[in-house]
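Just below sit the structures, each encoded as structure tokens.
The numbers here are math on the coordinates, done by the rules we state, and not lab data. Remember, it's a predicted structure, so these values are computed and weren't measured experimentally. Cβ atoms are built from the backbone, for glycine too; each structure is taken alone.
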Structure 1
Amino acid sequence: MTIASSSSSDRRFDLIAFDWDGTLYDSTQIIVRCIQAAVVDVGGARPSDTDAAWVIGLGLGEALARVAPDVPRDKYPELGSRYRHHYLRHHDDLVLFDGVLPLLDVLRGRGYKLAVATGKSRSGLNAALATTALQGRFDGSRTADETLGKPHPRMLLELMEEQGTSPERTLMIGDTTHDLQLARNAGCPSVAVSYGAHPIDSFGALEPLYVAHSVAGLQAWLLENG
């Protein structure tokens, strides 16, 4: 079925920027386990599931430093290396959430520009985007290692400039408070998803327009309100 493109005057937003892990990619639990294993590998105390999940979305260096306060700074390079070791072992276990590809296709069919704003590295994101299923589905992307980690607004500011959109016409979608604060710092509205890394009760103060409990729910809201 062909979905007719809507004109910009019919839409509230022109650019929709997605976080990656926990929003499009079902990777939260694997990332938590990799963080925990990496910290233990370098002699640190195993962080709790909650603490490990909280740092998802931050740049790798900042995330590992915050989740392992008992690890000496001179071990941070080794800590990052051990995280990457564990993550790569599980890379083939990671999948998109059900419904993500149809969602992206519907949004593109309606004329939205789509982007990714993620705490992943550029090399890690490129590896994911290189899959056949995702080629050509995004108009732009920014990563923490080429800009600044969340919640600094640089990712969104660069994407808006690149795509020729304004803050009020840009929507950020993510699963963490880091994503919602990123949007706020860039002057953009946001939508949260509750099936990722951060608990739903942490979103309220950041005033997302909506909290989606599934990809299907997110799609329904976007088509009605986006």
Structure 2
Amino acid sequence: MRRVLVCEDEDSIREFVVLNLIRSGYEVVDVNCGEEALRVFEESDGNFDVALLDIMMPGIDGFTVCKKIREKNKTIGIIMLSAKSQEMDKVSSLMIGADDYITKPFSISELIARVDAICRRVSMVQTKTETSPVIHSGPFTLNLKSRTVDKNNVQIELTQVEYQIMEYFLKNQNTALDRTSILNHIWGESYYGDDKIVDVNIRRIRMKIEEEPSNPQYIITIWGYGYKWNMPG
């Protein structure tokens, strides 16, 4: 059974979310503050598939919890919850390692759909079999079995979303990929959000793989269209 950690300080919202997740077949552990979320995560050795984290909480906020969880677990799905709708909250959440962002008030069907989508993505990656376990591209080596990416034999720390984007690029080298195709391939065709989530993740990957992220050599922007993995011959 898939396990979800819910961290929300508003009792009514937390109880409603927990009830509907359980009805949808998830095992749920819920807490009302960031300190408890980190304690539970540590005690369970990170044995969760998804974490739902409220951003604005007294004490340790959701941003800090997200960052600490992501440092310890690269594959867990993280969805941020917030009453704010400012663009910077979304960008900040994604830049520190969240997979998705939902603004309150939200419909429970939307929330469940996003949790389902993340769990499906993780499950598909875990069960995928490949005839060739390694893809090479210039200084990069992507290992499909260990789900790692090396640059010049040094492993790059990637989240599961970042890894999947890298895999998609390296399987389509020197091919222009539009934002919609990237969004559908990584987040699924039923994703509720907009394609800005693609841009933020690309920015984050560039910071990890490019010598000069502001002047990228490998992930090239195709203005008005999308991106291309560029590997000069």
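In table form, for the structure just shown:
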item: Distance in nm of label points 7 Å out along Cα→Cβ at positions 19 and 179 - structure with the largest value, from 1, 2; result: 2
item: Among 1, 2, structure where distance in nm of label points 7 Å out along Cα→Cβ at positions 43 and 163 as derived comes to 2.8; result: 2
item: Highest-scoring label, criterion being volume of the Cα convex hull per residue in Å³, among 1, 2; result: 2
item: For relative contact order in percent (Cα under 8 Å, 6 or more apart) computed as 14, the structure of 1, 2 it came from; result: 2
item: Of the structures 1, 2, the one that 48, 33, 30 was derived from, the read-out being Cα extents along the principal axes in Å, for residues 27-146 alone; result: 2
